[in-house]
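Bear in mind these aren't lab numbers, they're just calculated from the coordinates by the rules spelled out. Please read all numbers here as calculations on a predicted model, not as lab measurements. Cβ atoms are built from the backbone, for glycine too; each structure is taken alone.
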Structure P
């Protein structure tokens, strides 16, 4: 997609293509239409390389909510900004695509199955170098909610260890998933 290549670096472009591959496999496994998720893969990080001030300014300029956590960690805004870019520049408004892009960074307690598949695909795409990826990938094909919990635990542990901000939505999602799995 020329549009994406013009917006992001080579590594980010390759990542997007790998996310598209990963989400296609997960969508097939869970019998979900992969089309909007494949589209989401090409769009989800189109604002990821914006600087912190640029992310906040874009969100404010488009009247997106900017929480205190977003001001501390503006990268949390890039998915929500990507949704606006997709709508304005490409006239893309598919609800499944929009939701997947919006929630792919921190998650949200009201995520759909499609959203969860996309969240995980972003983490476990084929070129991801982390040693825990094979285990997470296998779990994602067995139990999506348990895979989500594993991904959240890995992410929050990493952010805590490095002194970075964890979005409160991530903790709410974790608590929601734990409650669901206890039922």
Structure Q
């Protein structure tokens, strides 16, 4: 394993602060390259293909699954796929960067299983289930039924934390930033 084959996986239940922490890590001078996920959902206003996601048709997504072109994927809703293209790892390595993945818990574990010790899997955990529920409610992006569905998934995902290399409790965001940055520096052997 050469140094630039290392990669960082950041996973968490919805609302735990995963994306905020990934953005911090990307801005911290660690030579990280963001792995853009793929989806079959329609592009939304203000989004750009290749920036938020690689937007591909449901049929193309299924063909990529059959061809083994995805590190991980799941059908979130019937016909609505999300996943990580293997080509993203190659693209980022060609730029002499370390891939960083902002993926759900199952996707993170699947990538870790594939790459083993080359991948550092970080689980961002909320200080408590109740605090996470407050965070999700304050977003006001879901109706009560979809919020309950999301909270049910959160409870399930929290059960996977022990399968990750490092668990960072996001109680105070600044502390979580520092701990995640130091964890990544140690793994990449950057002082």
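Worth pointing out:
- Winner on distance in nm of label points 7 Å out along Cα→Cβ at positions 39 and 87 once structures P, Q are ranked, highest first: Q
- For 2.5 (distance in nm of label points 7 Å out along Cα→Cβ at positions 7 and 167, calculated) the corresponding structure among P, Q: Q
- Source structure (of P, Q) for Kirkwood radius over Cα pairs in Å, computed value 17.3: Q
- Which of P, Q yields 32 [relative contact order in percent (Cα under 8 Å, 6 or more apart), calculated]: Q
- Each of P, Q could give distance in nm of label points 7 Å out along Cα→Cβ at positions 79 and 95, but the derived value 1.8 comes from P.
- Of the structures P, Q, the one that 12.6 was derived from, the read-out being mean count of other Cβ atoms within 10 Å over residues 47-54: Q
- If helix-only ellipticity at 222 nm (-39500 (n - 2.57) for each DSSP H run of 4 or more, over all residues; to 500) is computed and equals -13000, the structure in P, Q: Q
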